[in-house]
1. If we compute distance in nm of label points 7 Å out along Cα→Cβ at positions 70 and 118 for structures 1, 2, 3, which one ends up with the highest value?
2. Out of 1, 2, 3, which one gives -12000 for helix-only ellipticity at 222 nm (-39500 (n - 2.57) for each DSSP H run of 4 or more, over all residues; to 500) as computed from the coordinates?
3. Given a value of 0.95 for FRET efficiency 1/(1 + (r/R0)^6) of positions 110 and 126 (r between Cβ atoms, R0 = 25 Å, to 0.05), point me to the structure among 1, 2, 3 it was derived from.
4. Using relative contact order in percent (Cα under 8 Å, 6 or more apart) for the comparison, can you identify which of 1, 2, 3 gives the largest number?
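Rule-based calculations on the coordinates, nothing more; no lab input. Only a predicted model underlies this, so the values are computations on that prediction, with no experimental measurement involved. Cβ atoms are built from the backbone, for glycine too; each structure is taken alone.
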Structure 1
């Protein structure tokens, strides 16, 4: 359903933003203000979630991911445990990191069969890879 998809989108964004990092973005202040106004308006949760989604959309559009501080602050009201999820989703696992490095080397050699094999192996372990211009990002599912 739409709520579950929205929640998964939020978790995916948090994991990606945690991995990429960055300084708090000044433009996020406007989204903070909208969220705070929604909460002050008798806990208007639809309006509050709209502010969260607008923040994520703008971060994705700008490709500037330094908005975790705002999301973690929002989460003090929302109670979605985003910080805990981000830590678990991006916790360093040496075996996974080694496989990702091996996959990147296989891709550099154009050994697509080995790269695909590693992706499949990681997928079976519940690890999703996202190839970006700045490298491979990963997160755990669930």
Structure 2
């Protein structure tokens, strides 16, 4: 398996850490959706990180979908999500909140680093900061 994307992405890191935790061998290819657009597009025309290229050549994208797929490759005891329905729902809620926090952080980073200063939209930045904080706060609650 090949994991495509930069480890500065929380989503690429999520997949890399999860693959290691499950003992699934993979190679990491640090291809940037920004600096290596054409190379990334040749692997995945949608140009979305993370991208996983399976041994059979199947191209998967989105950390949640990738992890759903690879968990099916290992026995239950090696999976990161619980088999029990109630515990699985609880775990998915925590993952969902963590992903919201990541999304809000990424939106702020994009706004501050990719958009020219004169075009940055402060209300958008202000709107996303508290949502990220709420997601992080809720993650600690049961």
Structure 3
């Protein structure tokens, strides 16, 4: 089973917050390890094809999208999570100049304020849950 937190930003407010800030401020002309397209497994047919090529029964595919509310304690927590625990976004952030990361962090923080609730911030994130049987 695979979980994929990379639902297109128009369907996932949490992803939208991060993507908009990174796209606006980051320099993408940096050295990054080669990786798959960020949204490569964003729909059932792409998953079916990719998993079929690597030894899974693509007819057994189960593909579900689930939206959860992630409660974070501070406006900076989302940026810090991407920077410290992300994968692709973390690599992009690590390659930026300090002032660029400050601009990205500030924009993310401004966006997070809209999700204030009780003693924190509650941001919807959508993930794909994918399961398939091995051949």
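1. Numbers: 1: 3.5; 2: 4.4; 3: 1.9.
Once distance in nm of label points 7 Å out along Cα→Cβ at positions 70 and 118 is worked out for each structure, 2 has the highest.
2. Among 1, 2, 3, the structure yielding -12000 for helix-only ellipticity at 222 nm (-39500 (n - 2.57) for each DSSP H run of 4 or more, over all residues; to 500) is 3.
3. 2
4. Working: 1: 24; 2: 20; 3: 46.
Evaluating relative contact order in percent (Cα under 8 Å, 6 or more apart) on every structure, the highest lands on 3.
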